[in-house]
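In what follows, structures are represented as structure tokens.
Rule-based calculations on the coordinates, nothing more; no lab input. Note that the structure is a prediction, hence the values are computed from the model and not measured. Cβ atoms are built from the backbone, for glycine too; each structure is taken alone.
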Structure P
Amino acid sequence: MIYYISDLHFGHANVIEFDKRPFANVEEMDRVMIERWNERVRDVDDVYIIGDFCFRAPHPAEWYLEQLKGRKHLIVGNHDWPLLQEQRAAEMFISIDLMLEIDDGGRRIVLCHYPMAEWRNSRRTAWHIYGHIHNRRNKTYEFMRTVKNSLNAAASLNGYRPVTFTELVTCNRCFNDEAEGELWFNSRSLRGREFSNSYLSPFTLDGETWSCVEQYYQCAKFAPGTEPYNRIRSQGRPGGMKGLASYYTAEVREAWDAVKIEIMERALRAKFTQNPHLLGIYASVSRLTLIHESSTDAFWGMSRERKGENRLGMMIKAVGDELLGGKVP
């Protein structure tokens, strides 16, 4: 597997404010980024670091590198020159280049820390992956939005973890959506997945503890103690809960459509009041329109073709704004 990331800035305290990163201090930032890297990267994977690996860090570059899995390749950024003077750190990279052209699943990709207007075969099918501008929506960002087949690999766009090419495309699309005032989310999103009903966020409601909104909502379709109710309660994988409920369609309680909106609202309210860090995440994006991306649920979600009612996104917005306003019943 091939992964990409740029502008990690390990050890750099000032980047937390510069990028508005969700970390209390540099120690937390370093720990979380190392954990997220190793959650997905294997030793046999190739990770292309497209510049600015660390800067003004309390530890030498090798301290970070030796904790990170995978075959690491460095595309040199403006803050990487001190790293290159550390012989042991430099030797930990499989390759070090100012610019590099690679093949990823048949795609020709040109890697450079700095955003470029043109590159080899840019007028055909070649892609350009860059960094340097972080999550700034400046003149360079506005220009690069007009450049076909170009992608920003900034850690602050990609959940502070290396991502695949396909994920990078999605992350850039989401970042551009935010520029238009929208945040599209689902259970697979790197950004905004916390708003998904499948996101594990335990809460207590009706005298029982639930693993996520999806579990409470799907169980509410059935009488307590019945087979479908018990099977959904014991299902540990949120992604399988809706499928189980669909299997028992004939046993869904009467007048479900009349109460399902109230059921969802109660679950969301419990989720955000009992998991205050999630309310904090909502606060950071509360200016945006939340859209639950779904091509199969036209009531709670909306497709990219903008077909659907997006009731979930609107309800999260209403509940979140109310809780932030201190109007908790």
Structure Q
Amino acid sequence: MGFYGWCVSLGLLNELQPVAGIVFAPKLELLLFADVGERATLNGSELFLPDLPDPLSAKSNIMVPSNIHKELDLSEFPEKIRNIGSAALHLCFPALYPGVFGTVESHRVHIWDIVGAHAIIRSQGFDFEYLDGGHIDYSTMTDGRSVGGAILCGSSQRIHELKSSLRRAVRCVRGKSAFRRNAIVKLRPHHLIDIVRNYGHGVQFEPHPYGHALHHVAEQVVSNPDLVVEFVLAADEVCYPCRHLRADGRCEDVLHQLETPTSKQTYNDALDAKLFSYFKMQPGTCMTVGEFLEQLDAHMPGIEKLCTHPGETETYRLDGLQQGLVRLGVRQNRYRLEVRE
């Protein structure tokens, strides 16, 4: 199309680890090369690390894909976003230019888009990481599937700062989670149960002042029984954008309504540990929303004695859960029989 940002990218994997790569952008007169165990070169000369940029601020430059608006709402993201049209170049730029703090790349890129750049930036001490945590897993892409989740590029410190800023600023687009990877949504058990209760009571799912994503996750849960959930005992997709979530993934909010003020982190961890035991699950267990709702239905009445929050009664909790399962088509006939009796 005549754009200057196009390039050719080749990469070599050894045991699914990027070890060598070439990124060639003729219009920009850039030839980047990295070989096994060697530092990268730029147009035949050794590539030296640029001066480290200042801490992340409104003046920082972040490379992003041209379709970023279809995945993330960055209207509250304070940094500057830049694009030249090539995922491979975007991912190399943090190792080339001191003005580029890091890169956020789309979940739509493929193995051939990123391996070459990954080898080059790794030779400079940088790396890739999924936005929702963890290093890139190439085993999921060898059959032609995309990377599956938004990825970050930079030094470990830059990635940490960038991820923290994104978690504070990112909002989901069209109900899709910005942090979702491979169509699996990470949730605490009590968050899914709370969604069912609220849905049963007809509570409107709306943005919360804390900025968490409960309303977006609830839209996915109630509309898609085939949505796969990974149950976790940690910050989840509801928590990620919350202003009370610290950079280390722990909640700093305090429940002052309890007789003894307790951190929400401690309260949630204790509650979810009990729920994991009650449902005979382990953190990391995956199942669809529909499968979990069937289990929830099988534990009523009874579950309300475990998961009733301060400020509500067990009757209110049970009624909301039962009505929620009715509305979701899980408990329809049985609940109506109980109501008539």
Identity of the structure behind 1.05 (criterion: Rg/Rh (Cα atoms, Kirkwood Rh), calculated), options P, Q: Q
Cα Rg over 2.2 N^0.38 Å, for residues 67-138 alone from the coordinates reads 1.24; which among P, Q: P
Origin of the value 14.9, where mean count of other Cβ atoms within 10 Å over residues 83-90 was derived from one of P, Q: P
Distance in nm of label points 7 Å out along Cα→Cβ at positions 19 and 227 from the coordinates reads 5.1; which among P, Q: P
